[in-house]
Structure 1
Amino acid sequence: MADTPHPPPIKEQFVDGRPSGFEAVEESAAHGAPRAYNPEKIRVENKVFSLGQTLELIESKDLDLAPDFQRRRVWTEAQKNLLIESLLLRIPLPAFYFFGDLEGKLHVLDGFQRLSTIYQFVKGATDPTYGDSFHLCGRHLKYLKNLDQQNHDALAQKWKRRIKQTQLVVNLIDPQTPEPIKMEIFSRINTLGTALNAQELRYGLSKNRSRSFLQKLADLPEFKRAAGDIATTRMADLELVLRFCFFKTNPPHEETAAEPFEDQLNQFTKALDDPNRLKETDLADLEVAFKKAMVNAAEIFGAHAFRKYPLESDDLKPLNKPLFDCLAVVLSDHDAADLGPAQARILARFREATTPGAAFEALITQETNTAANIIARFQQCRDLVNAAVTS
């Protein structure tokens, strides 16, 4: 008699060499074809800014550095010291990318860490927005070890002048450039360093309204309890919140098939930034629904919320994003009083549905970003919960 084949192990996604707490799934880029844009609309102008002028723009908030983005991707002390030493040695810095908005404000597209580090060193004593001013450390300096333990205020005037007079080469993207083209530029220039993921790219191009709202929901204790131990350094928590808000506002249907999924998330982020498209009352309703979903998930599934929980295995699995999408939205439609009596039935049905070989398990594992998959998994998830509630 042949041995029963073992199902493939559930793999955890690693980010920057560390476990992320998320299951590695096959997302697929097959959800819609990418849009084609007229190359004539790519409008980038070369400018030169003095570093002194740039620091003044940051201080006056006329140049946005997206500080929350910075706090998640912190440079080491060695990197900070080498950057300041490069300025003092007059070693040219790689070009920066800024983009303007229709209100005349500038935003940093590439160069977040360099500018925030310089601002921290020069202005941190009086404006700790990006961290307190730091002292140079001789063991991290290659040539100017005599500046060990000196901060900006302690530097000789010649060094201060060098920093202030440093010329920055800036590629300035015109405000009229379409958003997807900005995303494409951002994606391409970041392939030279640590590649940014889709949510980090979105965040870099978004405004404070969406950033603050997504962060507010990600900081909710109800979310932290339900989601459990997941990595947040690469904005995976914000992506989960965004996906919930998107699907709660835009239930999956056939008409979405023509739009690539990431493009839809990009467009929805713009809607979050626009009070004419999503009013404050809309955001308040999303927050209430999100809290309800998280409370319901934690009560029913405990530590296994939004994770596969197959039969004959009680091991805690990594969080599954496609399961989070559909289950969170479905649970947000139910009151706790309705779900409570059906808790055991819901748990049993989802354990069976997330066991290898089940149709639903395949939908949350393979080609998860395709339109057909999204529609099918939401429908099956809704059917599973409704059947348990009504039986």
Structure 2
Amino acid sequence: MNKNLSPLEQEAINEDTSPQRLEELANIPEVAHLVAANVNSSPQTLTKLAKYDNYDIIKALVTNPSTPTGILVNIGGIFPQELANNPIIDFWLLEDSNPLFYNNKLMEQLAENSKNPIEILKILAQSPNYYIRCLLVNKQNLPINLLEKLANDFHKQVRCSVAVNENTPIHLLEKLANDSDKEVRCSIVRNKKTPLNLLEKLATDPNNDVRYSVVRNEKTPINLLEKLATDSHNDVRCGVVRNEKTPVNILEKLAFDLDKKVVYNVASDEKTPVNILEMLASDVDEKVVYNVARNGKTPVSLLEKLATNTDNNVVCNVALNEKIPINLLEKLAAHADESVRCCVARHHNISIDILERLSVDHSQKIRKRVAINQNTPISILERLLNDPNDTVRLTAREKLKSLENNLDE
């Protein structure tokens, strides 16, 4: 018996102390935490102690195998090391229905805890809930033996988590690169630590989605992009266009692709050189021309030319171009077609002068667009409160109310 302890403390830690006496001692603040750790404390006493907002008491309850199951699973996540050391955990692992596995809140709390002991990590790896096993892989720096176990998990999402995890060793990535599920192989490609030889292997994968993942990977070298630019599937070739590393010479070739979906991507891509954009601006396919008109890198001279196009949809896309100069927006604000003026009213770089002009446009659709535009000043909104159209008035009122609320915040 520890002579440094007071008689009350010695009584509180003694496992031969009766449950009745321990219940009495639980009412004494100085020894309540010792009662909480005593295996001879009754469930009623431990339940009562669990209601206390006291660090030492809660910690002691987590260590006590006599703590009622419901309480233990509710507070166990606060002290994962103590929970792992609680003898009852080993007993639970032998049961068909482990109480830990049926408290998702606790399991999530443990899976996200960065200071878990290895014992808890092993328990989490056995969770019947695949989401918990995924969370474990995503949130923890797992030892290799657990990653190996989870790399063989029956659920594909768990294997995906292992495949994309940057801590997964190369030998496991090589194994998962042969996984029967395409999503797992795609996850290998998304892993920033995947070596070049595996990217080369997956660039020849029979599944289109896997090859598309390769062309979207920022690490994919140019020689692989060149090879995949002739891929049999149009989505893969579109992915080549979107890759930031794709050089101009490949874009020039893809501008002549027989599949228009690929050409649409070239026309909208800001890496596409001006000479190709000029060529595509005369394409017979209207959607190609729309994309050139909307491309942020289309030069002003070409935008001005497209602004005179007889197809108003082309002109609308010019009006929506983020880089359109103000003088061209001013010109299009007087366009005869309502849809073009409406697109001008939507532009986020529109000047107040243009908004003033469009706020008295004969079209209520355009006046409504002016009320919605983030650049519209309060003076114009207040004038639109007297608009002859109900919808315009309501829109202006709601916008003013929103502005007032933002000021209050």
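Comparing distance in nm of label points 7 Å out along Cα→Cβ at positions 80 and 96 across 1, 2, which is largest?
Details: 1: 1.8; 2: 3.1.
The maximum falls on structure 2.
State the single structure among 1, 2 that was used to calculate relative contact order in percent (Cα under 8 Å, 6 or more apart), giving 5.
On the way: 1: 21; 2: 5.
Of the structures listed, the value fits 2.
Work out which structure the value 1.21 belongs to, where Rg/Rh (Cα atoms, Kirkwood Rh) was derived from one of 1, 2.
Numbers: 1: 1.04; 2: 1.21.
Traced to structure 2.
Identify the structure, out of 1, 2, from whose coordinates helix-only ellipticity at 222 nm (-39500 (n - 2.57) for each DSSP H run of 4 or more, over all residues; to 500) was calculated to give -16500.
2
Kindly point out which one of 1, 2 the value 36, 13, 12 was derived from, the read-out being semi-axes √(5λ) of the Cα gyration tensor in Å, for residues 112-263 alone.
Working: 1: 39, 21, 14; 2: 36, 13, 12.
Structure of origin is 2.
Read the figures in this text as sums done on the coordinates, not as results from a lab. Computed from a prediction, not measured in an experiment: that's the story for all the values here. Cβ atoms are built from the backbone, for glycine too; each structure is taken alone.
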